[in-house]
Structure formats: C-alpha cells, structure tokens
Structure P
Amino acid sequence: MLRLIALRLAAFIPTLLATSAVLFVAINVVPGSAAKAALSIDATPQAIARFEHEQGLDRPLHVQYLDWLSKVLRGDFGTSFQNHLPVGPEILARLPVTLELAVLAFLIANLR
C-alpha cells in the first residue's frame, strides 16, 4: 500500500506539469482576447496593445508559460482580471474542500 501511494505521489508532479501546459496552451489558443475580456469589448486597439504589453501577452507563448510557472512555483498566482484581487488567497479559501474531495476520491479508487 505504501509503495502504491509513493508511486502515485511520484506521478503527481509530471502530471501536474503536463496538465498545466495543456491548459495554458488551450486557454491561449481559443478565440478571444484576455485584453478584451479585461478591458471591455469596446476597448480601442491602442488600449488592447498597451494592456497586452503590460501583462506580457505580446511575448511568445512558451515564454509566457515559463514566466507563469516560475511565479506559481514562488507562490505568486497573480491578480484576477475580473475583480482585481490576488488569486492566491482565493485558491487557499477553497483548498480545504478540494483536498477533502481529493482524499476521498483517492481512498475510493484504491480501496478494494
């Protein structure tokens, strides 16, 4: 049982990295613009360009991902475009319920 838990935990980090990369690319490939979502649909092209430059959205996708990943590994989850609040405390507020669900799912999946 301990070996199974160790194997699952060892697979967790590569799975988390792969999932984050796939989601990051998927979010950036879909039509639409984060700048338009944050500013409004009536934003001028100059305002959109300025926002994209300020947020680093005009850089290559792999550079954006590595920058995001390095910040996340340091605990900086950024600021929400919608409500302008730090994202980290929002995640921490929901973490207990998420962990409870994850532990229960793990137990159900591994108990025979």
Structure Q
Amino acid sequence: MMKESPLIIKSKAFALEVIKVCKQLRAAKCESALISQFLRSGTSIGANIREAFYAHGKADFVAKLQIALKECSEAEYWIELLLESGYYSNNILLENCTEIKKILISSINTAKENIK
C-alpha cells in the first residue's frame, strides 16, 4: 500500500467528521436536503483525492484535485449555512475544510507547474 499523503489522511478524517455531524443533524431534525448535500460534498472530497493518486497522467491528476476542490468549496458553503442557521455551532469543521481547501489549491498549483 502506498504511503498516505497528509491530504488523503486529512480528507478522510474530515469525511468521518461530516458523517458524525450529519447523524447529529438528523437527530436535530435538520432539513434532509441540506444534510444530504453536505454529506455528499463532504465525503466526496477524499474520494476524489484518493482517485487522483491513481490518475492517468499529470493532467488527470490535476483534474481530479480540481473536482475535490470544487466539492470542498461546496462543503464549506453547507457548513457556513449550518453555522449561520444555528443547526451547528462548532467552527472546527469549517477550519478543517478551509485547511483542506488551502492544501488542495497549493497541490493543484504545484502539479500545474510540474506539467509545464
């Protein structure tokens, strides 16, 4: 098995936290559409990152990371809605999402430079 990158580790931990929060949101009778969108975007970040590590070349690697970045940005939006609506009050999830987003942006930029 390949040595797991910090990005893979962080995105998986984030996905597990998203799953836990979604369970709490269901118990709090939060809108199911919001939960399902958040669950989908929050867990797909890591899936796309993992897929990137088995990409067909550098351009495919960058494309998969860009999809992960889009999902990360969407998850960030849902977290903001949850915080601002009062359904969720812990900022750590938003901080972790922002950290993953920064790492993704840096990784994409580095990978793009290496394509040239």
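Data for the structure
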| read-out | value |
| --- | --- |
| Structure with the greatest value (metric distance in nm of label points 7 Å out along Cα→Cβ at positions 80 and 104, set P, Q) | P |
| Given -29000 for helix-only ellipticity at 222 nm (-39500 (n - 2.57) for each DSSP H run of 4 or more, over all residues; to 500), calculated: source structure among P, Q | Q |
| Relative contact order in percent (Cα under 8 Å, 6 or more apart) from the coordinates reads 28; which among P, Q | Q |
| When volume of the Cα convex hull per residue in Å³, for residues 16-71 alone is computed for each of P, Q, the largest belongs to | P |
| Origin of the derived value 61 (percent of Cα pairs over 19 Å apart; candidates P, Q) | P |
| For 2.3 (distance in nm of label points 7 Å out along Cα→Cβ at positions 32 and 56, calculated) the corresponding structure among P, Q | P |
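Where a number appears in this text, it was derived from the coordinates with a stated rule and is not lab data. These numbers come from a predicted model, not from an experiment. Cβ atoms are built from the backbone, for glycine too; each structure is taken alone.
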